Structure I
Amino acid sequence: MPNPPGDNFTHFTTLITALVAVAGFLFGVFQYQKQQSLNRMSAAESRDREFLRPLWERQVAIYFDASEAAATIATTSDSEERRKAEAKFWMLYWGPLVMVESPDVSGAMKNFGKCLRGEGEGDLRDLSLKLASAFQASLTEGANLRLVEFSKGKIDYRK
């Protein structure tokens, strides 16, 4: 005896309902996994920011110290003040700045240092401004770096 037409409709409706339920379940699993992945990335970014915060704050302080030393050298007429500023510049140049400088900052520091030693060309005032601009760009670029990105592009003096 053949199935009545309403019986086929019931089977079809039951099948559609089951498929919609399975699709909803799979969509929920996909959404959960996606959210968990985003949460892991967010946690990693927060951890990196907290780790890098003291380094970035130190970079800001070093950049300001170096910029102040360069500006003092370029503008002061007081020989004692200039001598102190030169000592500060070279101390930063040969030490702390190496840990945080970008390639552009390194180049600007080298240009200023060469001019200061009488080996390069340019005006110290102009080179001081260029150095400050390199510091500004480096800080802007570095403000949102992740830990894995921090050392990319840095100069490795060990080589």
Structure II
Amino acid sequence: MLIRFSIQRSLISKGGIDTLLQALNEADIIILASPLYADSHHSGVIAAMELIRARLSDKPRINRQKMVAISNSGFPESSHNDLSLSISRRFAVECGFEWAGGFALGGGESIGGQPLEKAGRRVRNVRKSLELAADALANGEHPPESAVALMRCHSFRDGYTF
């Protein structure tokens, strides 16, 4: 079952925070998809990470959830996402999640919020990357490095091709 949360909305109330924490405890796989803000996460994401870490890091884990992060940058180079993904990895480790990988999407603005199925050839590497990652995670494995590399090759400066 897929459960989606808006971190910003969850932080508004104690009930939202409790619901978010309960969902994290019950999840098998956690996917943090976040836009990039000047080489890092948005302040709301950082606030949520701090709160989650404070609440979860000292509690025994019922199961060891896998965590994947997707960082979406409007900059053409996917490398702008590297710091954000490093922060996500550190967060996962400190919370007791199993780090399963980070995906750096450069030039994300070219997608313009439309479904990938409608974005055409220009996002074929993104689609293939996500398909490979989803298949691996569904089989209890980490996404392959080839999936990570395909995501990085979306932008013009990082190998984007038509």
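Each of structures I, II was scored by mean count of other Cβ atoms within 10 Å over residues 92-99; the highest score is held by II. The greatest value of relative contact order in percent (Cα under 8 Å, 6 or more apart) among structures I, II is that of I. From I, II, which structure was percent of Cα pairs over 27 Å apart = 50 calculated on? Attributed to the structure labelled I.
Taking mean count of other Cβ atoms within 10 Å over residues 44-51 from the coordinates of each of I, II, which one would give 17.0? It traces back to II.
Work out which structure the value -28500 belongs to, where helix-only ellipticity at 222 nm (-39500 (n - 2.57) for each DSSP H run of 4 or more, over all residues; to 500) was derived from one of I, II. Answer for the origin of the read-out: I. Any idea which of I, II comes out highest on mean count of other Cβ atoms within 10 Å over residues 100-107? Greatest value across I, II: structure II.
Each reported figure results from applying straightforward, stated rules to the coordinates on display, with no laboratory input. All values reported here derive from a predicted model rather than from experimental measurement. Cβ atoms are built from the backbone, for glycine too; each structure is taken alone.
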